[in-house]
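Next up, some structures in structure tokens.
FYI, it's all coordinate maths here, none of it is from the lab. If you're wondering where the values come from, they're calculated on a predicted model, not measured in any experiment.
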Structure P
Amino acid sequence: MLQVDGRLSNTEIARSLEITETTVRKRIAHLLDERLMSIVAVPTPEASGMLLSAILGVSVELTAIHAVADTIRTYPEVRYVGMSAGRYDLMVEAFFTDQEHLLEFVTGKLGCLPGITSLETSIILKVVKFSYEWEIT
């Protein structure tokens, strides 16, 4: 229920599930304590003026993968950094105000990082699905 509407009150959830509000509060607290769930507000990129999104495949010297990933994750444009097995060592999702911003990011920030051996940038032309929902079975 919280995936659909993260603003639901414990009382509304309890009423819908026909359990007590205390039970809902304890279950949510447990999920949060065990880091099985996070409740956050996620602004859209457009809300912050970021109109261009890109996926960047980054190849690095494997001895530098942690240092490179730790640096990239600090950049405000970056939303996601994942170490991967496959064509690229790191997959990065980032948002930019325009193409010039993307160019400056690639040349001025990533281009200066020691350990990066190659980079492939894919500009997202249209987002067809954007969701944080998935079904847990």
Structure Q
Amino acid sequence: MLKKTIKYMDYNGVERTEDFYFNLSKAELTEMELSTTGGYAEMLIKIGESEDHTKIVPIIKEIIFKAYGEKSEDGKRFIKSPELSTSFSQTEAYSELFMEIATDADASAAFVNGIIPNDIQQQVAAQQPTLTTI
């Protein structure tokens, strides 16, 4: 799980600093991998190598929206929904995060590494180190 502190200006002109949470479970990663012809990871590699920005932008949005959620107070659940993702997308915090990921390869890699479980991170790094860059 990635806890990302984002500083942004809200629509009332108030500067805010808030923590946001992002996570992809093993089940979600497996579903993404198996539901993409040739595999999701392979698709990311091909898009990254092609540097086709028309394909990169929707992938960045998809990953952010799939990973965004809120922890339950007891820590047992990580709550996700289209409504929560939409709500987050309507903030300047989302805009700040999107711009950081879209314009900085290191930030992109750090985000992806932060949202996947540690054991999966280690497996991916051992197999193909370039999987964590978009």
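Comparing P, Q, where is Cα Rg over 2.2 N^0.38 Å, for residues 5-52 alone highest?
Going through P, Q one by one, Cα Rg over 2.2 N^0.38 Å, for residues 5-52 alone is largest in Q.
Taking -0.40 as the value of log10 I(q)/I(0) by the Debye sum over Cα atoms at q = 0.14 Å⁻¹, for residues 45-116 alone derived from one of the structures shown (P, Q), identify that structure.
P
Which one of P, Q has P(r) over Cα pairs in 5 Å bins from 0, in percent, as calculated from the coordinates, equal to 2, 8, 15, 16, 13, 12, 11, 9, 7, 4, 2, 0?
Of the structures listed, the value fits P.
I have 14.2, 43 for Rg and Dmax of the Cα atoms in Å, for residues 37-76 alone, calculated from one of the structures P, Q. Which structure is it?
Derived from the structure labelled Q.
Taking 31 as the value of relative contact order in percent (Cα under 8 Å, 6 or more apart) derived from one of the structures shown (P, Q), identify that structure.
Of the structures listed, the value fits Q.
Identify the structure, out of P, Q, from whose coordinates helix-only ellipticity at 222 nm (-39500 (n - 2.57) for each DSSP H run of 4 or more, over all residues; to 500) was calculated to give -7000.
P
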